[in-house]
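The structures come next, written out as structure tokens.
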Structure 1
């Protein structure tokens with residue numbers, strides 16, 4: 001089994017690093033002033049990749065591309081970015097400023113051809129599709145709109161369209177710090193051959209151990225790290 005990446009999340013809203021409950025605006029539980037310093041701190045602690053989400057972009061507001069550019073320029077590790085990538089132009093702008101991998105959700109689900117186009121032009125390793133699952137169906141538009149397909153069904157479609165990987169978020173558990181059910185993840189892992197990164201509800205070292213026993217290629221951890229429920233140094237023993 002290959003090593004699982006332990007990926008700290010830096011969610012940016014209003015120019016600050018925040019953690020929301022279930023992705024709901026107004027539920028900020030952690031607010032830290034300087035996202036660039038937060039990012040540098042994760043690198044210093046040994047993170048080998050960083051997960052940055054532009055929440056303003058995801059909610060349809062003006063995004064934080066300036067801060068993201070600043071993070072990319074100040075770090076030596078790769079940065080993957082998602083949140084509000086709604087157009088080809090958004091996607092290309094992020095790739096141009098040195099973002100290692102972009103994570104596309106709504107745009108990819110609505111138009112899988114975009115994935116193919118970006119993958120051909122920039123290399124599939126730089127293109128990740130976000131599949132957010134709620135009640136076993138993929139949801140889009142900041143989790144407000146439900147589609148008719150499961151993550152496994154979409155996973156197969158995007159693998160064919162040249163996605164380099166999938167970020168699977170179990171929305172039912174996101175930000176609640178209550179652990180999660182591995183069933184939907186295992187279903188997805190069995191349906192595709194491309195790397196799958198897991199996110200949502202990772203609360204304890206036991207959760208990380210549970211994931212390390214699957215073939216998942218990485219795990220994104222947010223609230224649990226910021227609230228001290230998981231120490232990064234402990235998590236990294238199960239990955240890198």
Structure 2
């Protein structure tokens with residue numbers, strides 16, 4: 001039986017968000033594909049979802065055009081149309097500007113923005129043919145505010161936000177909903193504990209965040225959100 005497909009580009013283990021998205025999308029009866037950029041990330045996902053029907057993890061490079069093309073063709077042939085793409089990769093570089101290498105700036109842009117361009121170039125023509133589809137870009141505090149010691153990360157996040165606006169204006173008339181979600185805070189998980197030492201009460205709950213993504217996917221085309229900012233009640237903004 002044909003099912004709609006949802007792809008999560010850039011599943012990671014730094015937070016519980018990928019896992020929460022998988023569960024929510026499967027509950028909405030999507031066939032969910034998580035693309036991991038390292039074998040460790042893929043192994044973690046498989047261990048959590050090895051008994052879950054409707055989800056699969058794939059190891060691949062989001063900047064590899066042939067890989068993206070082959071996955072789209074495989075899924076549309078074997079499962080059904082790709083209805084949702086969620087762009088989640090993050091290259092978090094936090095250090096003083098003079099200590100940052102040119103390579104770190106390139107890696108940040110390649111990891112977060114070029115990947116979005118590569119996937120969208122291959123995916124959007126299929127969504128145009130289907131006359132529908134939703135693409136969600138995950139942003140951050142740095143999408144709006146370039147803090148000290150975050151130049152590579154924030155400059156790439158600014159670019160991703162601009163890309164979402166440009167694509168949204170171009171493709172909304174053709175039935176494609178493109179959204180930029182500003183996640184202004186730290187999502188619960190390993191990064192919150194190990195890097196920022198934050199208690200759960202100051203973190204974004206991964207399940208609550210995933211629910212907001214589902215709400216965006218379900219929006220009526222007469223009332224579309226292009227940008228949404230979300231934060232815990234304790235976050236200063």
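Derivation of every value follows stated rules applied to the coordinates shown; laboratory data play no part. These numbers were taken from a predicted model, which means no experiment stands behind them. Cβ atoms are built from the backbone, for glycine too; each structure is taken alone.
Of the structures labelled 1, 2, one was used to calculate volume of the Cα convex hull per residue in Å³, for residues 38-165 alone, giving 107. Name it.
Structure of origin is 1.
If volume of the Cα convex hull per residue in Å³ comes out at 107 when worked out from the coordinates, which of 1, 2 was used?
1
Can you tell which of 1, 2 yields -13000 when helix-only ellipticity at 222 nm (-39500 (n - 2.57) for each DSSP H run of 4 or more, over all residues; to 500) is derived from it?
Going label by label, the one that fits is 2.
Given a value of 4.0 for distance in nm of label points 7 Å out along Cα→Cβ at positions 78 and 222, point me to the structure among 1, 2 it was derived from.
Attributed to the structure labelled 2.
If Cα extents along the principal axes in Å, for residues 94-205 alone is computed to be 46, 36, 21, which of 1, 2 is the source?
That value comes from structure 2.
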